[in-house]
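Any read-out appearing in this document is the output of simple, stated calculations on the displayed coordinates, not a laboratory observation. Fair warning: this is a prediction, and the values are worked out from it, not measured in the lab. Cβ atoms are built from the backbone, for glycine too; each structure is taken alone.
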Structure 1
Amino acid sequence: MGLLIVVDPSSGVPVYRQLMDQIKFHIASGLLGPGDELPSTRALSSELGVNPMTISKAYSYLEKENVVERRPGRPLIVRDLTGEAMTDQRMKQLRESLTAPVRMALQLEIDREEALKLFREMIDTSEEDADERR
């Protein structure tokens, strides 16, 4: 499977959490869709050079969060999230990604309206760039 997952053991974020976050991002972005199979624990462990228990832990948490579905004797699959659940997942991904920039804006004492203006400008510029590429 061509699933791109990269872990950094020295990042300060537990490896199982990095795995979970990246899989959820792949789902939210549409790279992984409903019914897609995840690599086996053994295969992903070997590919990443990570303890199989770490992979198993990440998969178990994803199952508890109803992101993936376990099928006895078969690979885990991505659950079919409803429109609202997918929107919630995407918003959660965005919120997590914006935590550090928000913290930085507060530490730099950037005016709230100026920070929002910058965010809007960046979105507008990105949309314009995307339109030009089409």
Structure 2
Amino acid sequence: MSNEIKAVVTRKGAENTQTGQSGGCIRVSGVGPQHTPATKIWFGKVSNEPGYRSLPHHHGDAETGGYVLKGKGRIYFGENWSEFLDMDEGDFIFVPPNWPHIEVNMSTTEELVWLTTRTPDNIVVNLDDVDDSILTGFRRA
């Protein structure tokens, strides 16, 4: 019997869905310690339906890299969520540890899809929700 770590393929439709969620932001894990031999990385797909957003949250001590695969996203942060970064398909973002933010889909008709990697795991710490009206430019419909 070998203790050798082997490659694992997570097939489309077989991703792990038992991962940290935050409101309308849905995360599925393709690579992670819950279903692969990975011990130092989480890699998954994050999506927001048209006009939806995450709860305010942060990712604890995890560093996060994101890539906008499809759609137009905005990340709100700062005092009273008054600052934001806009991203389009093909944009990357680095999210530092313990950085409170809200991820939103700026389209009311198209899905927003991110590819996200995080070390060491998919940590999601949800914070108290806020009213949509304080998020400059965001609307659900």
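As an exercise: P(r) over Cα pairs in 5 Å bins from 0, in percent, calculated from one structure in 1, 2, equals 2, 9, 15, 18, 16, 14, 11, 9, 5, 1, 0. Which structure is it?
Attributed to the structure labelled 1.
Which one of 1, 2 has helix-only ellipticity at 222 nm (-39500 (n - 2.57) for each DSSP H run of 4 or more, over all residues; to 500), as calculated from the coordinates, equal to -20500?
Source structure: 1.
If you rank structures 1, 2 by relative contact order in percent (Cα under 8 Å, 6 or more apart), which sits at the top with the largest value?
The structure with the largest value is 2.
Can you say which of 1, 2 returns 2.6 when distance in nm of label points 7 Å out along Cα→Cβ at positions 60 and 76 is computed?
The read-out comes from structure 2.
Quick one: semi-axes √(5λ) of the Cα gyration tensor in Å, for residues 36-91 alone came out at 22, 16, 11 when computed from one of 1, 2, so which one is it?
Matching structure: 2.
With distance in nm of label points 7 Å out along Cα→Cβ at positions 84 and 108 computed per structure, which member of 1, 2 shows the largest figure?
Once distance in nm of label points 7 Å out along Cα→Cβ at positions 84 and 108 is worked out for each structure, 1 has the highest.
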